[in-house]
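The following blocks contain the structures, represented as structure tokens.
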Structure I
Amino acid sequence: MRAAVVTEFTAPLQVREVPVPVPGPQDVLVRVEASGLCHTDIHAAHGDWPVEPAPPFVPGHEGVGVVEAVGAEVTSRRVGDRVAIAWLGSACGTCRCCVGGWETLCPEQRNSGYSVDGAFAEYAVLPAAFANPVPEGVPPLEAAPLTCAGVTTYKAVKVARVAVDVQEDKLQLAKELGADHLVNARETDPAEAVHALGGADVSIALAASPASFDQAYRALRPGGRLVCVALPADGTITLPIFDTVLQGKSVIGSIVGTRNDLADVFALHAAGRTRVVVESRPLESVDESFADVLAGRVPARVVFEP
């Protein structure tokens with residue numbers, strides 16, 4: 001099968017032939033139909049984070065495909081099912097986090113496209129228990145970004161009415177999708193602009209830029225909450241203690257979403273409550289696509305079709 005492989009952190013990815021993975025007794029083999037490009041895939045391929053993946057490996061954790069084979073002990077999935085290959089590749093299921101409904105915090109978790117091979121390939125293997133079903137009527141190109149970008153934002157969203165970006169085309173897209181106010185951070189201090197509108201009840205930091213976290217915090221009104229989602233490679237945040245305490249502000253970390261969260265996101269999309277904006281590209285364009293994402297040239301979510 002063809003797969004995009006990280007051979008070393010300083011080298012371009014190689015799209016090459018590799019063996020089709022073999023499912024274990026509790027696994028399923030999935031023929032990948034679509035796989036979204038997340039900024040985390042770029043961090044993984046560049047070895048940006050403190051815990052690095054081990055080359056060679058196949059990135060990709062926004063995968064959607066059809067089950068082509070099941071392990072001998074699998075009863076929950078069948079050949080022909082359309083399923084998702086998400087960031088949470090597996091978790092132990094028995095620790096305090098898993099039992100408490102926070103399987104995304106499991107210390108034994110394995111992550112697709114990071115600690116195990118992911119979906120930038122024609123085939124992928126994952127445990128059947130973590131192969132979320134994709135509802136009928138949700139096309140693979142739309143389902144793929146929901147598998148990470150969608151469920152991660154869903155997990156973080158409480159209140160979000162202002163769109164802030166540095167690219168005019170992305171701001172216009174936000175307007176089309178329902179944003180009430182637009183702020184171009186290249187042209188004005190976004191925190192001041194948001195305060196001029198009354199301040200934010202919730203700021204959700206989704207950009208892999210440390211400066212944007214500071215701006216998001218400063219945009220909060222008293223009692224506001226900063227939800228940290230993105231993971232900049234060299235990111236730290238410094239909080240003013242007096243302002244945080246006296247203004248009653250909160251800082252919260254939100255990591256992807258559980259299998260139940262993903263099921264909710266798929267159900268919302270199947271009901272027509274969300275819209276996915278994608279740009280389909282061949283897997284061979286993976287390095288060019290990395291560069292386009294880093295340069296901010298892609299207003300939509302890039303989705304590879306292996």
Structure II
Amino acid sequence: MPHVAAKDGVKLYYEETGSGRPIVFVHEFAGDCRGYEAQMRFFGRRFRCIAFNARGYPPSDVPDNPASYSQAQARDDLLAVLDGLGLERAHIVGVSMGAFATLHFGLAYPRRASALVIVGCGYGAAPEFHQQFLRESEAAARRFETMPMADAARAYALGPARMQLLNKDPRGWDEFRAQLADHSPLGSALTLRGVQMRRPSLYDLTAALRALDVPMLLMTGDEDEQCLEPSLMMKRAIATAGLVVMPRTGHAVNLEEPARFNEILADFFHQVEAGRWSARDPRSATGAIM
């Protein structure tokens with residue numbers, strides 16, 4: 001199995017297909033590289049596509065030290081993938097937990113990203129929801145530690161922003177649930193506590209977001225309540241960001257609406273590569289109504 005090594009020696013499993021400009025896909029907490037199959041097949045016809053499993057997600061290594069899991073480590077594991085594969089720059093696509101890693105990668109290593117796609121980013125970010133997010137994350141971590149993995153996965157997969165996938169595509173939802181049930185209970189719990197629960201709020205990063213000048217596409221479902229307002233905040237803060245809101249859609253947009261997701265990303269990448277994705281015209285952001 002192909003792996004690259006992180007700075008601390010943790011081995012990260014990856015898959016790749018195609019050739020051309022590179023795209024690196026970064027998965028969500030409840031997923032892994034298999035969740036990007038529709039994107040790997042579509043974009044692999046014209047791009048070199050790489051999807052990898054985060055630490056804690058077999059066949060990547062599952063360190064048992066809680067200190068091995070953090071937002072900074074997730075960011076630098078993404079850098080390790082680029083370095084390990086000899087990629088000077090890449091389009092980076094992240095969903096949910098992967099979107100946070102992608103955003104932090106862009107903030108820390110902007111010259112290594114030719115474009116950033118940030119999907120479903122915002123859980124726990126709003127100050128009024130932060131304590132609730134911590135409580136629910138700890139409860140989920142305990143379920144992964146104490147319940148049979150199939151039962152813990154089903155409970156997680158029945159969250160309010162997953163009902164849209166269940167209703168649209170029951171077969172796709174069942175595949176999502178089954179893949180989550182394959183995950184490491186230890187890796188899941190440590191990821192929740194180390195990466196998700198300890199990451200900084202997006203609202204504490206606004207000064208850094210305003211300085212970000214990498215072409216960016218933000219995307220959220222209109223029924224993904226925890227991500228709507230943070231996505232609007234990031235759109236307003238980042239001059240190079242565009243925002244797509246998918247109607248009647250929950251959290252994992254790429255699973256719910258793969259064809260539309262791929263079409264929107266393809267157009268974005270085309271504009272970036274043609275030099276046509278510029279910063280917002282300041283004349284459109286004066287604060288005036290008319």
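Values quoted throughout were computed directly from the atomic coordinates according to the rules given, and no laboratory measurement underlies them. What you are looking at is a predicted structure, and each value in this text was computed from that prediction instead of being measured. Cβ atoms are built from the backbone, for glycine too; each structure is taken alone.
Structure values in brief
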| quantity | calculated |
| --- | --- |
| For -12500 (helix-only ellipticity at 222 nm (-39500 (n - 2.57) for each DSSP H run of 4 or more, over all residues; to 500), calculated) the corresponding structure among I, II | II |
| For 1.9 (distance in nm of label points 7 Å out along Cα→Cβ at positions 46 and 246, calculated) the corresponding structure among I, II | II |
| With Rg and Dmax of the Cα atoms in Å derived as 17.9, 59, matching label from I, II | II |
| Label whose coordinates, when semi-axes √(5λ) of the Cα gyration tensor in Å, for residues 54-213 alone is calculated, return 36, 18, 15 (choices I, II) | I |
